[in-house]
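Just below sit the structures, each encoded as structure tokens.
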Structure 1
Amino acid sequence: MSAGIRFDGVTVAYGGHVVLDALELTVEAGEFMALLGPSGSGKTTALRSVAGFAAPDRGRVLIGGEDVTDLPPHRRGIGMVVQSYALFPHMKVSANVAFGLKAQRVPSGEIPERVDDALAMTGMESYAHRYPRELSGGQQQRVAIARALAVRPRVLLLDEPLSALDARLRSGMLAELARLHRELPEVTVLYVTHDQVEALTLADRIAVLDRGRLRDCGTPRELYRRPRTKFTASFVGNANLLPVTVGADGVVFAGHRLDVPLPAGAGAVTGATATLCLRPHLLGLGEGRNALPGTVAEVQWRGATHRLLVDVAGHRIKADVRELRETPAPGDQVTLRFAPEDAVLLSAEMTDEADRARGVAPDRTEARGRAEVTRG
């Protein structure tokens, strides 16, 4: 039976240092949720709190509506895959996959069929009699996933499962994980990664964490096209973040008036400072609306595109443009342009309003977070 996950104000601290700060987040049943953030953001701690390996100092963890905060890991109905695979080197593949079933005391007559099913699901049925040392990194990862799936978990936890693989193997495993999600719609997946490509490729929704706090949550398309915070804009995809002043009918950047739609009811007022988010691939060359003249500082060839780094009034702006007949050289004068609908305006007022509307935890200082945990 499918089961969702609920973080109900979960706070975790180690030695008085808060690593997860009052996390409020719901993962719907059957959903693939990615926890995305830099090292130290609290994403692995959040996953470990679901697994039962990190006890909350405050708050509750619920699976399928049941409070599992005090339950041991083996009673939570979860499967888990860690970065190091954690396969037993002295056991063959089939024995590794069967290990969790035996720990759950599944009848011995059922185990071979369930092992075969799990290996077939991950394309590893022909490797059942090999040892882990006889497998590639990608194959070992598939075995680890098969072992997690064999116990037929309600929830599958994946902690940086692809970080040890090279680019080619990682691409193949991304496709395999996407396929498994399609074929197992009843399994809720919580996937920890610092790699935005993995999150954008696999997740139904992405929760963005930073310094132990939830910064944003939404679909990959929402977070990429319409980020709500500067941190989200900079961490989910590449972004140019430019300081601007809000005008009556647009914004002003370095003396250039730009036609940018102001979000309705967002609290933006004339004269307020804000941040303009421009994705590099949405910038073009040539005159037009929202023109930004500047000097080419660097040109990077990237196959189908060139990345231009252009100095505009002391700000270096990245632009990814398609193959050019005549490539600008450093020192050349160029004009960047963008369509009004491709710009996103961020301000402190807008960010706070969006956070309150979505229940995202406010940005508190680490000292205040530590004090609250101490008082609790």
Structure 2
Amino acid sequence: MPLSYDHSEQRRQFAQARALLEKAVTERAFPGAAYGVLSRGRVIALDAVGGFTYEPDAPEVRPDTVFDLASVTKVMATTSMAMLLYDRGILDLDMPLGEVLPAFVVGRDPGSGKERVTLRMLLSHSSGLPAYARLFEQHSSANGLLRACLQMPLEAPPGTRVEYSDIGFILLGKALEVLAGDYLARYCEREIFAPLGLNQTVFCPPPQMREQIPPTVHDVEFRKRVIQGEVHDEHAYVLGGYGGHAGLFSNVPDVLMFACCILQEGTSAEGGRLLRPETVRLFASRQNESRALGWDTPTAPSSSGRYFSASSIGHLGYVGTSLWIDRERELAVVLLTNRTWPDRSSKAIQQVRPEFHDAIVTALS
């Protein structure tokens, strides 16, 4: 996939989008950002603003700076792994989770509904599991935290409510590991990232890589240190550095190459076949009012702005990351930031994201 490094041309076309991000840095929405645009198979923007932190001598963010992707992990890793296993006849979307992880249902009240929770429901966030619980405060081991997720009672009957759930994706990640007979991180690196040429996409970055990654938070409550080059999410940390919900690190060029594969319905930028087109289409199809299988879809007001088509798919990450793919326009936009630095207090990215995506689409009109 050809990468364009003509920054002068890019900055003329996307001057408004870049100005929005520069203003956001000045207003402390985030210290820095890297972004990229893929249009009809070509990278037409690859740029960055700001620094790793707000300090004057902080390293500058570059277009290829690696960030903690947070929940973008859910699509680049977990959902992609589910697609591959589905493609290979190993995963049945309507398989009950209890058949894969028996501890989810064993010993539970038969009237709890947990026996009806399927892998499809976990992917579409309609399982009835709660959105979030601070389980890391009571469980300091991976086994203890996983057991707490398995024992979590439902808050709604399966299939009746859409509630974005990290707990659901932690359990989905474990279920996929059982079906694959391999760890999620190792499977994804071997079967997804390597075939797509995602050389800067990694779980648990090695120590020598960490200083090249913008910090996400000065954690004064849980880990009591600056979190840089290790996963921001506390549950992923307790699980060993990653889970089905978070833990992946990558940069804009790699995320764009992943998006290229989705836009080309399973074919990599180099022409290799990773997934069947019908599998990509299935997982990109809306299952309820807001969710496809693993993917989010635009529902007004959307972080993708006003102009992404109804067939678009995407995902956000808590630390300030996002990927949106417009399948009608053959367009993908990646925005990576560390908006949680230094203390997670800024929510300004909620306004920045839609304005940024509107500026990108307007520049292409």
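Quick notes on this structure:
- Highest-scoring label, criterion being distance in nm of label points 7 Å out along Cα→Cβ at positions 188 and 324, among 1, 2: 1
- When semi-axes √(5λ) of the Cα gyration tensor in Å is computed for each of 1, 2, the one that comes out at 44, 27, 16 is 1.
- Given 23.1 for mean count of other Cβ atoms within 10 Å over residues 116-123, calculated: source structure among 1, 2: 2
- With relative contact order in percent (Cα under 8 Å, 6 or more apart) derived as 17, matching label from 1, 2: 1
Each value in this text was obtained by applying a stated rule to the coordinates, not by laboratory testing. Treat the numbers as computed from the prediction; the structure is a model and nothing was measured. Cβ atoms are built from the backbone, for glycine too; each structure is taken alone.
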